[in-house]
Structure I
Amino acid sequence: MPKSMNDGEKMRRDEKASRISLILDELFPETPIPLDHGDPYTLLVAVLLSAQSTDKKVNQITPTLFSRASTPEEMCELEVEDIQEIIREIGLAPTKARNILMMAQQLISRHDAKVPVDLEALERLAGVGHKTASVVMVQAFGVPAFPVDTHIHRLASRWGLSKAKNVQQTEKDLKAIFPEEEWHKRHLQFIFFGREYCPARHHDLSECPICSWAASKKRIAEENSG
């Protein structure tokens, strides 16, 4: 929480978060994991692939990939060129193909071919950053986490829940606002709401179910004029 926030500001922010929670619960009472997977390993691969791509596109690609290799051992039997060909329609396919193969090798050599239930260990795997590791921890293992990508960062800023300039601080702010037992649900609800009601571009904040009252008049004017 920013040191400059006084008690009045904190109260207004907490009241805003409560109202946002009610709206999200009404619109998205169910929060299914958007990436198709069968176990922690296939989820890890799918989340890695989703960077700078859409979940829809990833779900179109992964059935073919997982039919060839759904375990680290099977992935290591493929050449990096094989992986790249399968995922060629995904953004950054060459880099992701190399990381997927290297990650499989690391899981075998470091973790007995199992996905570790440890955030720092996950972050040390090829192609796995903090956000990807957090998604796996909460969605595969139920460990409380609030993964924040650029889309959630944008919503938190629009709604006045965070003034952070980076996703790392936004994550800390959102964790401080929402109860730990809600992190998993809120993370997914933010994603679903952003897709359906609050896109990055060509969005009229004054017509949005949340932005219309949560965003400042200055923010609404700035985005609607841009």
Structure II
Amino acid sequence: MKRIDKALRIGRVLDELFPVPAVPLLHSDPFTLLVAVMLSAQTTDKKVNEVTPELFSLAARPKKMAALPVDRILRVIRTLGLAPTKARNLKAMSQLLLDRHAGRVPADFESLENLPGVGHKTASVVMVQAFGQPAFPVDTHIHRLAERWGLSSGKNVVQTERDLKKVFAKNEWARRHLQIIYFGRVHCPARRHDMEACLICSWAASSARKKREGSRHGM
């Protein structure tokens, strides 16, 4: 089956399971979304959502975040992975928004990626979810499933992003990246996964891949 035909069939399954996927990170505007996505690196969305209500009660705007001492930010987010680095980046990012962008989150990739602690994936999430601009953020779930389903070679996230943009329509990117994340969490775990019983892997994964995964997990 050609990749684009496979993607169309996968899309139908995803639309049936997750017709209106919500952004899993609590936020109220582009700034709070940017903060939440920055905090989500090497940390679960659940843990991020546990700390952001207190953080946003203190600083839901760049001016207030920039005014907070790094130690105060760190005390709020200390349970997250890489917390010291994230605390420093949040303060520096907020100050740069004030200095260069009048306290507003910029709606372009170059400006976003020039902010402290903001990489391409974070910028992509903000662009597509906050500003409605075409982007296909690739996280570990998406990278893993794209390779498992034969939609990408899986060499690296850059190539996976390129491959997925080719097989899914541009107006689908916003929901597809969320749907694949949710599918991975709910139906398609990385370990001990019965691919023959999976709603997508059962037909999208190659026979060799299913055999390899089955032998690896003792199925």
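Bear in mind that the values in this text are calculations on the coordinates, not laboratory data. Since this is a predicted model, take the numbers as computed values, not measurements. Cβ atoms are built from the backbone, for glycine too; each structure is taken alone.
Worth a mention:
- Comparing FRET efficiency 1/(1 + (r/R0)^6) of positions 49 and 169 (r between Cβ atoms, R0 = 30 Å, to 0.05) across structures I, II, the highest figure comes from I.
- Parent structure of the calculated result 1.4, given that distance in nm of label points 7 Å out along Cα→Cβ at positions 17 and 209 is the read-out and I, II the choices: II
- When FRET efficiency 1/(1 + (r/R0)^6) of positions 57 and 201 (r between Cβ atoms, R0 = 25 Å, to 0.05) is computed for each of I, II, the largest belongs to: I
- Structure responsible for 4, 18, 23, 24, 19, 10, 2, with P(r) over Cα pairs in 5 Å bins from 0, in percent, for residues 89-152 alone calculated and labels I, II on offer: I
- Source structure (of I, II) for distance in nm of label points 7 Å out along Cα→Cβ at positions 97 and 129, computed value 1.5: II
- At a computed 2.6 (distance in nm of label points 7 Å out along Cα→Cβ at positions 33 and 177), which of I, II: I
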